[in-house]
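Right after this note come the structures.
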Structure P
Amino acid sequence: MEIVVWLAVFLLLFCLSWSFDWHEGLDAFIEKHHDYPLDHALLAMNISGFLGLIYSALRISDLSREVHRRLQAEKNVDWIACHDTLTELPNRRFLDSICAQAMSDQRARESYAVFSIDLDGFKKVNDLLGHDHGDAVLKSVAQRLSSLFPR
């Protein structure tokens with residue numbers, strides 16, 4: 001938005017200088033005082049203004065990318081806080097938030113159910129085959145549960 005304002009100011013000044021012949025007046029002033037290096041100073045001011053405009057555009061682009069990255073990181077943190085990273089299933093914190101939301105919504109007359117499972121012999125798999133195989137079993141169970149219960 002700021003760049004649009006600056007562009008509008010630039011266009012307004014350009015139109016005013018064109019309609020009032022400011023450039024011819026400036027040329028006459030520089031010609032009258034040719035012993036001062038005014039033309040070089042004005043050229044330097046024009047170049048620095050143009051470079052400032054380019055820098056501003058680059059900075060605005062950088063800031064928009066940074067805002068996008070931060071929003072994405074916040075989404076990732078929220079997801080990690082509410083899901084198990086191994087199985088990608090919702091965790092206890094997610095269940096707590098859903099239960100609190102369901103209990104606070106007193107207008108809804110819906111029924112809810114919570115399923116809990118216990119994997120018999122899972123400790124033996126972990127102890128005998130190692131945690132890598134135990135993780136594979138958990139992932140397989142998670143995939144099967146995800147296919148049975150839509151989110």
Structure Q
Amino acid sequence: MLDKTEISRSINRITSNEYYEGDFGDCVEDIDKILNDVDKSLWESIPKEYIEFLSQFGFGELDAAFYLDDGPIPYTTIFNREIDLYKGMYVFAGNSSDILYAFDSLNNWRVVTLGSEALEVTKVADSFEEFIVERLGYIEELAESRLDS
């Protein structure tokens with residue numbers, strides 16, 4: 001279960017930083033809209049914490065180092081082709097560089113990175129909650145380091 005208080009504090013620390021330039025915070029309450037691009041047979045298995053996060057905290061760019069989409073999309077939408085290694089992957093976030101974060105629907109919806117140039121899959125977290133807590137902590141550190149510079 002998401003620690004909503006700590007997540008809210010973390011997001012507030014990031015978005016209240018004087019150097020913050022993102023657009024994070026639009027919430028999606030319509031679950032059908034969030035899951036629009038996901039195979040309907042998988043809707044019940046999508047991580048509930050992910051749905052909860054989008055509906056309570058929102059989506060958008062938190063930092064150049066991280067943005068969260070308003071719903072997961074099949075990797076083929078981005079790569080425009082079938083790639084066996086990426087079968088069952090749904091991209092839901094990324095950074096302004098070449099890292100894409102995806103759910104691996106074939107492996108308990110763990111979070112992985114997909115290489116946009118080199119075809120690689122790297123496990124990042126076993127759950128969305130583990131992933132988002134780590135990312136928020138990382139972005140907070142980046143934001144604080146900018147203040148120190």
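Nothing in this text is a laboratory measurement; each read-out follows from the coordinates by a stated rule. These numbers were taken from a predicted model, which means no experiment stands behind them. Cβ atoms are built from the backbone, for glycine too; each structure is taken alone.
Of note:
- Structure responsible for 65, with percent of Cα pairs over 17 Å apart, for residues 38-101 alone calculated and labels P, Q on offer: P
- Looking across P, Q, the calculation of Cα Rg over 2.2 N^0.38 Å that yields 2.25 traces back to P.
- Structure from which -10000 was derived, helix-only ellipticity at 222 nm (-39500 (n - 2.57) for each DSSP H run of 4 or more, over all residues; to 500), options P, Q: Q
- Top of P, Q by distance in nm of label points 7 Å out along Cα→Cβ at positions 30 and 62, largest first: P
- Highest-scoring label, criterion being relative contact order in percent (Cα under 8 Å, 6 or more apart), among P, Q: Q
- When FRET efficiency 1/(1 + (r/R0)^6) of positions 46 and 78 (r between Cβ atoms, R0 = 41 Å, to 0.05) is computed across structures P, Q, the figure 0.25 traces back to P.
- When distance in nm of label points 7 Å out along Cα→Cβ at positions 70 and 86 is computed for each of P, Q, the largest belongs to: P
- Test item: mean count of other Cβ atoms within 10 Å over residues 94-101 calculated as 16.2, pick one of P, Q: Q
- Highest-scoring label, criterion being FRET efficiency 1/(1 + (r/R0)^6) of positions 14 and 110 (r between Cβ atoms, R0 = 35 Å, to 0.05), among P, Q: Q
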